[in-house]
1. When helix-only ellipticity at 222 nm (-39500 (n - 2.57) for each DSSP H run of 4 or more, over all residues; to 500) is calculated, the result is -7000; to which of the structures 1, 2, 3 does this value belong?
2. Can you tell which of 1, 2, 3 yields 12.6 when Kirkwood radius over Cα pairs in Å, for residues 59-98 alone is derived from it?
3. Of structures 1, 2, 3, which gives 56 when percent of Cα pairs over 17 Å apart, for residues 51-122 alone is computed from the coordinates?
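We did not get these values from a lab; they are worked out from the coordinates using the rules stated. Note that this is a predicted model, so its numbers are computed, not measured.
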Structure 1
Amino acid sequence: MSDARLDDMAVLRRNVERYYYWSQILAIFLIGVWFFGAGIVLAVLHAFTLGPWLSKRQAEAIRYRLDGATLRIDQGVFFLKRKAIPLDRVTDFVLAQGPLMRWCGIWAINVQTAGTGQTMSEGVLHGLAEPEAIRDALVAARDRAAAARG
């Protein structure tokens, strides 16, 4: 995969939308059950009101691109987040897929840097159309950025 393909990485938006929708429902349900059993009502309410709109907007809002030696991640609906991760600081790109992601047909690429520790990722790329090829291209771009740095 060339760097040109990394400029604007293709995202499986319908699959990501489905993943966001069901992860929101499960989170509301589990948190609500913990707090006096209100989770069932809140999860159903969310599922038929804000949930479909919010998950669609979240999936539409994500953008991943490589800008020189910097990986840029844009996401968010109400609270916008724009991350710029220098590739020469990246230690690993980890492909991950939990049960809900597998059901939705997506993978995540966890971007790990030296300062964030093993359990936290600096950034997460959800639902890329070609996750293995993009991971390999990102590793190659990282290696070039690290060699250029010196």
Structure 2
Amino acid sequence: MKRLTGAFALAALSLFMLAGYLRSDLDGGTPSALAAFALVVLLPAAGALFLARSHFARHAAAGARKEALRLQTIESEVLKLAVARGGKLAAVEVATQLALSPEQATEALDRLALRGQAEYEVTDAGVIVYAFRDILHLDSKSSAKGVLDD
């Protein structure tokens, strides 16, 4: 908010100085008049644009971080649900349990599948089921051995 306030202040200063410059009796074509114009009008205007742009860019970046966190939270909840349901889920289960739209549930499951955390399976009735192989094999983790063990 401080950046936006600064941007408004610099823009107001630039407009004030522009009004003063236009009312002055300076010859606009001389190098000294052009330098004065650049110094008292263009420089504050450029500062205002820079501050406003950085404010909105920062705001957009915060929005993107919030969206990434929201998606990460949904995916985490989907994985918890997969553990509770034995490693296989349909989009409708995710939608109903997590209060998501069917599209949001499918998108979350597809993101997990694209990253290799789930695989697509199809039932005889044509329902797409997402199988989480790591979760399906959790019961065998007690027999795990070191990579270099015989």
Structure 3
Amino acid sequence: MLNIVPTSRDQFNLTEMTDPIADFLTRVRNAIMARHKVVEIPASNLKKEITKILFDKGYILNYKFIDDDKQGVIKIALKYDAASKAPAIKALKRISTPGLRKYTGYRTLPRVLNGLGVAILSTSKGLMTDKEARVQQVGGEVLCYVY
């Protein structure tokens, strides 16, 4: 007879993730597909900056940073069209991954949907969109596309 002892999640550290940005995008994508109004995401400074960019560009309705005893939580109110109930975010695509980083100079910055979408970049001057990076003439790591 084999005795199986239940183990806690902490013993195997199942909460560790290799790509927190992909986790952020996946949580937002899944909440949109399930037509949720609010999504909660574990916070980090990078995720907070991505959230601010999404809000400034009109892809989300609102956001709130909640500090708890641990790392904190980001609550994002998702945006839908009032008439058609279509989400404001059509797609979220992760470009640069931990296994294959994608960097670009300011002369070769990507244009998402011919300028209708947004590419979020991590530059030496902080997180910014592709349009802001063109104006400031800085390149960097292309984190994701949003449209």
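1. Checking each candidate, the match is 3.
2. 3
3. Label of the originating structure: 1.
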